[in-house]
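Given below, in the form of structure tokens, are the structures.
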Structure I
Amino acid sequence: MKPGEISRLASELFEMSKQYLAQETVDPMRRVAAFAGYSLLAGVLFTLGWLLLTIAGLRLVLDLLPDHALWSGLGYLAAALVAVLISFAAIGFANRSNRSDQDESA
């Protein structure tokens with residue numbers, strides 16, 4: 001081997017290793033970060049939508065009930081209870097569909 005050939009091979013090895021690491025670690029992590037960002041944004045938007053729908057439901061219940069402090073308190077309680085029940089039902093439905101997907105793949 002020529003004296004300059006070893007240094008050239010070493011620099012080629014270093015460059016190829018750097019490209020391989022970028023291809024196998026950095027690029028996939030960028031895709032995961034983008035997916036996580038979109039997922040976080042979707043979660044925030046779903047939460048905001050659910051909050052606005054809950055407030056609209058509360059206003060509807062309060063408009064349907066008579067004007068009195070006790071009825072107003074009952075309206076808040078009813079709206080909160082319905083919101084919690086619908087949330088638990090949605091979580092249960094999502095978990096059930098995830099479990100059935102996992103069972104099919106096993």
Structure II
Amino acid sequence: MSQFIDIGALTDIPQRGARIVRTHGGDIAVFRTAADAVFAIDEYLGDKAGPFSNGIQHGNSVTDPIRNWIIDLTTGETVGTEDDVIPTYDVKVEDGRIMLAASAIRAKVAA
């Protein structure tokens with residue numbers, strides 16, 4: 001059973017907006033869609049792309065503001081690139097609170 005960390009209220013992120021969770025291993029971008037779905041991905045892909053939290057959301061995707069890549073927030077797959085995949089993390093909403101899998105923080109620190 002996964003452990004989750006409360007990172008804030010759903011209403012802390014506007015619809016079609018994003019916020020950053022800073023970890024010792026790097027930043028995680030947390031997105032809220034227009035339909036109130038929540039996704040978490042790495043904020044950057046090394047020195048190749050990002051910051052994704054500054055991108056434009058459309059449906060369950062975001063467009064990278066620098067390289068114009070389209071990233072599927074559900075899978076981390078990129079469209080029109082050299083098969084790059086952005087790491088994704090388990091996230092859920094419980095009682096109006098955004099819960100990020102504790103394994104996301106551990107994965108970032110271990111990287």
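Tell me which of I, II gives -32000 when you compute helix-only ellipticity at 222 nm (-39500 (n - 2.57) for each DSSP H run of 4 or more, over all residues; to 500).
Details: I: -32000; II: -2500.
Label of the originating structure: I.
Among I, II, considering only distance in nm of label points 7 Å out along Cα→Cβ at positions 30 and 70, which has the greatest calculated value? Write out the running numbers ahead of the final one.
Numbers: I: 6.6; II: 2.8.
Once distance in nm of label points 7 Å out along Cα→Cβ at positions 30 and 70 is tallied for I, II, the winner is I.
Work out distance in nm of label points 7 Å out along Cα→Cβ at positions 54 and 94 for each of structures I, II, then name the structure with the largest result.
Working: I: 1.4; II: 3.5.
The maximum falls on structure II.
Thinking of I, II, which structure, once percent of Cα pairs over 19 Å apart is computed, gives back 72? Walk me through the intermediate numbers first.
Working: I: 72; II: 39.
Only structure I yields this read-out.
Suppose you compute mean count of other Cβ atoms within 10 Å over residues 38-45 for every structure in I, II: which one lands on 10.0? Let's see the in-between values first.
On the way: I: 10.0; II: 22.1.
Clearly, the read-out refers to I.
Each value in this text was obtained by applying a stated rule to the coordinates, not by laboratory testing. All values reported here derive from a predicted model rather than from experimental measurement. Cβ atoms are built from the backbone, for glycine too; each structure is taken alone.
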